[in-house]
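There are structures below to look over.
Values in this text are rule-based calculations from the coordinates and carry no lab data. Here the structure is a predicted model, which means the values were calculated and not measured. Cβ atoms are built from the backbone, for glycine too; each structure is taken alone.
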Structure 1
Amino acid sequence: MAIKQSGPISISDLSVGLELSPTSTLSLNYMHANVPQCLFDGTYPPNPTIESSLSNYLYKFTSSQQGSKLVGSGYIAPNVYMGVSVALSADGNTLAFGGYGDNTATGAVWIFTRANGVWTQQGSKLVGSGSIGSPVEMGTSVSLSADGNTLAFGAFGDNSNIGAVWVFTRANGVWTQQGSKLVGSGYIAPNVYMGGSVSLSADGNTLAFGAYGDNNSIGSVWVFTRANGVWTQQGSKLVGSGYTGNSAQMGTSVSLSADGNTLAFGGNIDNSNIGAVWVFTRANGVWTQQGSKLVGSGYTGTRTLMGTSVSLSADGNTLAFGAYGDNSNIGAVWVFTRANGVWTQQGSKLVGSGYIGTTVYMGISVSLSADGNTLAFGGSGDNNSIGSVWVFTRANGVWTQQGSKLVGSGYTGNYIQMGNIVSLSADGNTLAFGAYGDNSNIGAVWVFI
């Protein structure tokens, strides 16, 4: 997905990022050298600088796997479930992923870094101190700051399913736990599952985490802020208004905008499993719900599970959320946009083409690029649970599938679950996705560019 940004375009420039196919409908002679512009906004400025040898070829983005699948070292089998969670830094050069089953479900997190297109594990696996009981399940969820130097991960099994979140920071390539584990106040036990989802702001100083089991599965979200290396809870736990029924599982998923002032979270069993998404905004340290809960139109069936996954653009004005149960488990994704504080659905629900089978689980994971114009989502049940990932791009408010679905090479076994989680870099040109079932539940992560 990474291609030359400006200047004359040659075959060598296009060979990695573009797939060329003969066509009689459009010639590259009508394209400007600024390929990303014409790909995304449909404009074709004058004075092209395209080599004449490329005439009569149509452009389209293709994605390619970068290296082999990634498997962290030092794991303790069986049932590691590596890749159950993944997160990329803004530049796409730092990757974190969890394996919550490692070491008899103590769990762990691995960090990889990329240099010259090669991924290398950075240090040993990370295990937070201060856990209580077993299973702990560290790595249930992970999130990185934009610079990749702050890492948060959840462990929803800690302390008999109360759950907790750990924060680590990196200095000179070494990762160190920052303070004690974080546990939000005001929870209602049992089975709170704090840390089932986590999200960091770009600067790493605001942290949100969900607890979908809080208060008999109504669920809730906590926000913590960091000052001088110390984390402090900001206000009371957040519970969205307008939920329907006795349980909503709010906090199943969470996402923060880059500045940390917009927060979206899903409650996927609201209204008898239709599901919904809530948005809160922060002003002067106070969080307030913005509008009513969001429910996408055009869903099919009664067990949609909207809000299983959520993702916000950097400015917080584009929101994507998945509903893997839509249409008898085919699944789908909805996009909403915000203008003047009002959220509106953008187009119809998105369903990727080329899926195989009837239990695809599309939308079980979602991730947006910083500008909100690139969207990746997983379908972990596709093709008898091999799984796959779809990428869509937006131009003039219209979403279009980009190429075919993505399936990583080199997987082992039959129950792979690729796409159970996805993460995009800020520019949308690096994509990481997990497959926690690979190799008899050891798990793995793939990177595409």
Structure 2
Amino acid sequence: MNDNSSVDSTPDKRSVLNAFSRALTREAHVLTSEPDLLWQQMYNRLQWGEGPLMGRLAPQLLRRSAPGATPWLHTRTRSRESDALRLVLTGHTNLVTACAISPNSSYIVTASADNTAKIWDAATGVERATLTGHTKWVEACAISPDSSYIVTASSDGTAKIWDAATEVERATLTSHTGCVYACAISPDSSYIVTASADNTAKIWDAVTGVERAILTGHWREVHACAISPDSSYIVTASDDHTAKIWDAATGRKRATLTGHTERVTAYAISPDSSYIITASDDHTAKIWDAATGKKRATLTGHTGCVNACAISPDSSYIVTASDDHTAKIWDAATRRRRATLIGHTEGVSACTISPDSSYIVTAGASWDHTAKIWDAATGVERATLTGTSEVEACAISPNSSYIVTAGSDTAKIWDAATGRERATLTGHTDRVRACAISLDSSYICLLYTAPCPRD
């Protein structure tokens, strides 16, 4: 800038530079491939500013609009995207099926129906690498707790291990004969579990990629798997109405959790690894002893399918969410119902508990269009979070200070203490189906997809 600039004070200079920096960051995904569009993209984003910023843009606008100047597209309506948007991660050529944030918050992984996964720098949004090699959809992805490697699972019947630093494929995990729906990494990063449509799950050595064990016994597809916080056992859930507990060291089946009369829809493992909760379409949830596999209790009272369950970080209580328009809080020790959370006008599709165990968030399905915050001690509704046409997912920041709800083509950030909306995150052109928050609570990753048939 020169002395004749309309920006003649340090605060003004700083505000203009900040505006240019934000705009350039948000347009990076376009300008990387189309650098000649620099003026067009920057002006269309910055034209809504005021004061010194417009003073800097005016001379260029006059020159670029003069007869004989290179044509450019001047938008007349403001973008619908949120001011809170940091980065747009573009590059996949088909819908994005999953995303994960590294525990050290430095990078993001996305999985796609274009048969690839991608690693993105979380600070800049720059694509670090495209992970190629799968021949069908990448269904799921996971990042090791030490952030050193990535696992992708595909409908081509394989999973792959990738080095996060070099982006090189370490190993391909073959021998499943059906789609690999899910993958999980042990808390100590030493082994991996995959769940498949071939009715099995498998344990793999994370360093060598060698198969340690085949977990057989389900007679229908295994759609989910999880590893206990102490890394000692594995839980699998199947369309055969059961879940199973497996010893992680030997691969031997410890117990089959039978008793549900319909599909197991969800499950959770207690933070101390001592018990497991399963939820079912049979209107119940069950508590199981993780050591013996014996049923501790059946949680009855819901009159519709139980869609979700969660265990408080302090292991003291359980939450279930149901199609009967309610959620319930249960005492983990006595198994008695503490409270029924009434207020949703449609089924409750999801529930999550704050890291400090003080409050609960529930998401209403279909036409309910709300999420709600509940006091965990009393069951009293603290706030109703409205404004999203359909809430598909919700998440609570690791520091418990804010909540994210996602649905339709927007997501929203809410203050957890007051229930007030902090920001609307617009800009997606289709349904936002999932959300994730970095472990340092500094940024949010949103995943949106349009329905697309598999090959």
**Q.** FRET efficiency 1/(1 + (r/R0)^6) of positions 63 and 135 (r between Cβ atoms, R0 = 41 Å, to 0.05) - structure with the largest value, from 1, 2
**A.** 1
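Quick one: mean count of other Cβ atoms within 10 Å over residues 175-182 came out at 19.6 when computed from one of 1, 2, so which one is it?
Values: 1: 16.8; 2: 19.6.
Going through each structure in turn, the value belongs to 2.
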(Q) If relative contact order in percent (Cα under 8 Å, 6 or more apart) computes to 7, which of 1, 2 did it come from? (A) 2
**Q.** Structures 1, 2, by Kirkwood radius over Cα pairs in Å: label with the highest value
**A.** 2
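Where does the value 1.1 come from, among 1, 2, when distance in nm of label points 7 Å out along Cα→Cβ at positions 319 and 359 is the thing being computed?
Label of the originating structure: 2.
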